[in-house]
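Just so it is clear, none of the values below were taken in a lab; they were calculated from the coordinates. Bear in mind that the values here come from a model prediction, so they are computed numbers and not experimental data. Cβ atoms are built from the backbone, for glycine too; each structure is taken alone.
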Structure P
Amino acid sequence: MYTQMKASHMIALLVGVLLSLFLLVPSVSAFYFDHDPDDPKQNAPFKEGEKAIIPLDTKDPGYNLWQTPRDDLMKGREPGPVNIQRFPGGPGWSGIPTFFKLPIALTPEDLKAGDVDVALIGAYTDMGGGYRGAAWGPMAFRASPSTVGWGAFAMDHMLTLENPFEDLTMVDYGDAPIDMLSTERSMHAIREFIRQVAAVERKDGSHVIPLIIGGDHSLMYSDVAGLADVYGKGNIGVIHFDAHYDASKRLFGHLISHGQPVYRLIEEGHVLGKNFIQIGLRGYYPNKESFEWMREQGFRYHTMAEVEKRGWKPVMEDIIKEANDGPEYVYISFDIDVMDPAYTPATGTPEPNGLTPRETFPLIRRLCAESNVIGFELVELLPYRVAGYETVLNSERIVRECLVGIAMRKKGITEKHYLAPLTVDDMK
């Protein structure tokens, strides 16, 4: 045993010495760190027609297959949502797993014919976060562990006694087109997909609300840009729930990833800085320069440091006030890492000291009831990162709170922090 321990210590020492040589001796480390790929003297000569970067093969039959819809989506049927469930309703664990066991729609004509209020969309972007599992978010959400009934078994939201599944027409609109090997290619296709959904006008003159389940946070760029294509540049305010500010300018040469959508939206003029509200920032990102950039752009932000200093209630009231102090149209981007990892551990970049469900749920519901929300996304759900169901369950409940708020607004219930009188106290 002593001999084995001694041998292991010698190996560890040898590895340490080699690492030190590699990092500290220029002649050793330069081979990797000082190599300039653009210096022709440091590279073998290119053959004729060869490029430094491997291009895409645009002649490959699968080049655009991922964004090419089937040509028989309307074959043999009239436009409108299609209920694929065999029974009129059931408990949460039953039924074919669409979002909330909703009917499906496949084309803008279906949305128009069904006079749809909300179209739920899966968007499995993952390369923007390093391909760590966000692609499975939409599917896990559809197979939610929630026991709440659907269809004829749908239940009222207890605190408001409102039922969005009775008051709203909603569908599962399937998945957005995504090139699973390219965030850059996916952005333009998703943007056009969201634009098509949001452009559908309902009978009352409003437009279909896209509600996107991701997927990594690169989605915010394409989702907001697609809505801006309908409502106009600069006409949308964004409420961004996140532990991080996601406004990095560059990342390994890339201009879009899950840490860069905010900068792209501001830089391209889709959203004005003064109409951007950030909630829940904490940890180690943004840094000093980033906060200064946010101030230069006119951002309004509410960090967890502010919550610690002032308390949650006044901060929440400020957020709701600010949401209505700007453009007519509001978009909510909800990165689940804004919540404490005790409640949403299955996410890409968890950060301690986050929001709780008791703080989050009422704010989401109130924002969707008390302001004109025209789109919503929930992102960074990595269901297989942690063995447990709490992340998907809390994610599903966040979306339910949003739907309750949208339903309340449709019915004209927009008073400040509405709660059904029966549920507040027993009047004793």
Structure Q
Amino acid sequence: MSTCSTTRPWNGGSRWDEPGMKRQLDVAIVGGGIAGLTLATSLLQKSISVQIFEQDTELREIGAGVAIGGNATRLLERLGVDLTQVSNMPPAVEFRRWRDGALLWPHPIGEWYRKEVGAPFLTLHRGTLQRLLAASVPPECINLNHRLVGLHGEFDGVRLQFEKGDDGINSVVRRYVCKDVQPAYSGEIGFRGVIPTEKSQDLPTPTSLHIWCGPDTNVVYYGVDRGELVNLLAVYKPHDLPEWTRFSSRTAATREQALSIFEQYSWDRRILDLVPNIEGDMSFWALVELPRLPRWSRGRVMLLGDAAHAPLPHQGQGAGQAIEDAYAFGVLLAQRESEDYKETFKNFERLRKRRTRRVQVYSRLAGRAYKLIGEAAKRRDASWPLLPQRIGWIHTYREEEMVQLRNQTVFPDT
């Protein structure tokens, strides 16, 4: 989650209070994830001072691998963040059948994608991506172990109140901007993790992007970090959501529990053999997306990334949309034509809302398509060759061009 409170270069400033200490600054970013670090990188390059406040005691991304499409890798390149030396470029995408791994439809990615889109499609560990982004921000601009406990708009700025600790910030910020909006459950449960490539030798082309489709289940895997690891995301849709989803979106799980679920659906043994080799802690996640918010900003506070429009993972665009947000907001702040921050905030929402909403819809539809059965699955498989035309708009989008058109174009309210 990333939240920006800003007044620069307008009169006033953002203020933050800690026990025994009060300070003032120009731009405050709450959250040291992908959106927050990308925004900080963009603003610092435009000589706009910034401070990041992260609740954790260290910068770390919860999760495993992340896919970054050309719509976002080209923006990171413009910011001087080069992922090519530490990432994996999948040579192809392969759709396969859950029961026996039969190839349903392949399509090249690799150099074909780079030429078509103008930037590469890359996969890497989230932690690797975060370390690269953090390296672009001076250490003195990152404040760890800062839990946001209060947010107050003032005449000439915003006052942020912090305490030491690692509790969540979601309720504080979102309640301030748009009251109590809760994420919506998709009805799906997932688990994920990384497996050393040497323990997944039986997989077909482990460095490719794989999407295996099954009844009420699907599995996505791809190589990360120069192909040294395989990232696995396995999703199933139970008839009823488990009891724990009433209180949390995440619960501890065992590899045996995860394995038994997919054994019930008679999944290919090569996929099942991955589960015992998942490294690190194991959890079940209830997949959620954020409903349409009535607004993304209030006063001098703006929501970015998942805080404003969290999608389901089925298009692999969560990180990409966060990067697009951060890049666009940084440009708009730096190229303002008025001292009135409200117009800058309105331009940002008008630029981003329609696209992010459409990505959310296509992510939802993809998750449903992966789990079809019977005749519906046969029709889906026959339509895979049309996929590049259906989702090409996601990857060929150029945020750097759209944000520059803002002065010539009247963006419709959405």
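Work out the source of 1.6 here, i.e. which of P, Q gives that when distance in nm of label points 7 Å out along Cα→Cβ at positions 203 and 275 is computed. Clearly, the read-out refers to Q. Out of P, Q, which one gives 12.5 for mean count of other Cβ atoms within 10 Å over residues 307-314 as computed from the coordinates? Source structure for this number: P. One of P, Q was used to calculate distance in nm of label points 7 Å out along Cα→Cβ at positions 59 and 131, giving 1.2; which? Corresponding structure: Q. To test your reading of the models, identify which of P, Q gives 137 for volume of the Cα convex hull per residue in Å³ when calculated. Considering all the candidates, the number was obtained from Q.
Here relative contact order in percent (Cα under 8 Å, 6 or more apart) was derived from just one of the structures P, Q, and that gives 20; the source is Q.
Any idea which of P, Q comes out highest on mean count of other Cβ atoms within 10 Å over residues 83-90?
By mean count of other Cβ atoms within 10 Å over residues 83-90, the leading structure of P, Q is Q.
If mean count of other Cβ atoms within 10 Å over residues 235-242 computes to 25.4, which of P, Q did it come from? This figure was derived from P.
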